[in-house]
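Next come the structures, one after another.
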Structure I
Amino acid sequence: MFVYEWQAGPMTMSTKHMSLSERVEELLATGGPLPIVAAGDPVLRDVTEPYDGQLGDALLDRFVAALRETMHAAPGVGLAAPQVGIPLSIAVVEDRARGPEQVLQARGRIPLPFRVLVNPVYEPEGEDRAAFFEGCLSVPGWQAVTARHARVRLRGQDERGNAVDEVFTGWSARIVQHETDHLRGTLYLDVAELRSLSANEAVAERWSQPTAKTAAQALGFELP
């Protein structure tokens, strides 16, 4: 994983006074998929600035396109602006829901069309929670079982400022919770069952079952 200079440690004098639009322009000038910030960088722990037109429509479109390209290249199903070093309340999500049918059904995973989430907030609908292995592009190489609300109501805007008020369920609900949490400075490890923390290789070899029940029994943690 790469981290550009202005993301690591104290900001230099040359970047300290840059506007967000200037920082995004500088970032996009690198071309191709954007570098993803790894855990340990303070930008992932700060509450993001609400988006209120700081980039302008044209630059926002370019930034969103770069986020989508980076998400696909990773590959992932969501990416938040802080994960590329930009502390704005913007995230993109998209899930093509590929995999064994039994796993997709167990996770309530259906295709989630590409969406841009601006200033999103969510609240649970009902008390049901679901726990599955979850990973993060900013914590490469690891996964942990994370209990999430099974159904959430998401409010915010899209990239054109149109109001968003929508209910998400299953795996789509997990994705929007994960990305919205990024905008509040929260990583999935903050809410995960840490006894389940496993390398990607271990998950593939040992815990590829549709649910996390086998992992819970073997690793000694409880499921909701």
Structure II
Amino acid sequence: MRERAPGVHQLVSFPPNAINSYLLGDVLVDSGTRLDRPLLMRQLGNRKLSAHALTHAHGDHQGSSHAVCERFECPFWVGAADVEDAEAGGRAVYAKMPQPLHQVPRLYSYMFPGPGHPVARQLREGDTVADFTVLETPGHSAGHIAFWRESDRVLIAGDVFTNMNVMTLMPGLHEPLDIFTPDPARNRESMRRLAALKPRLTCFGHGAPLRDPERLQAFTEALESR
């Protein structure tokens, strides 16, 4: 894993930066797909986790969550509006994506999600996780959340933005694909909110970290003219 900021580590994924998980102190944020479990467990080793949190309950972020919570005996923390999907696991969340379900999320719904797990804490606006503040950022999912550290302006953005084309894996800023996003207009509101924070470091669910707040702002503003 790589340290991206003090106390913030990005776990290695394959392909690199494709599906990201982060350690914020001793809190694991996101867990990749169920196929990522062996690589994730090797990197976590025997460390102690105080909790495992999700940015949102899509299968490429919760796929190994049940395994993590069982292995490390840590509580599961999820944005309030995504709790039902996180506890159900499996294909449940895909029923809330735009219908009829596109062939790509349909394929992912079989490949990526893991079992559900009981949620110990529902995360809401203003809650604290490690030394980050929870921001409610709905759109890509109803209960999507981001994590913001004001002291050094570090943002864990989840899938409000991606810094990679998730179909081709080519780098670059994008909105999350509409085929995975129940409410794209609301997600744009979340994009504007996060870009206005001017984060010095933005860490994404998909794509390499970005240390260019002006680029994030310009990308978001350009969407308004489309």
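Laboratory data are not the source of any read-out in this text; all were calculated from the coordinates shown. The model shown is predicted, which means the values in this text are computed figures rather than measured ones. Cβ atoms are built from the backbone, for glycine too; each structure is taken alone.
30, 20, 15 is what came out when semi-axes √(5λ) of the Cα gyration tensor in Å was calculated for one structure; which of I, II is it? Here the read-out was taken from I.
Suppose you compute FRET efficiency 1/(1 + (r/R0)^6) of positions 51 and 211 (r between Cβ atoms, R0 = 35 Å, to 0.05) for every structure in I, II: which one lands on 0.80?
Values: I: 0.40; II: 0.80.
Value 0.80 for FRET efficiency 1/(1 + (r/R0)^6) of positions 51 and 211 (r between Cβ atoms, R0 = 35 Å, to 0.05) corresponds to II out of I, II.
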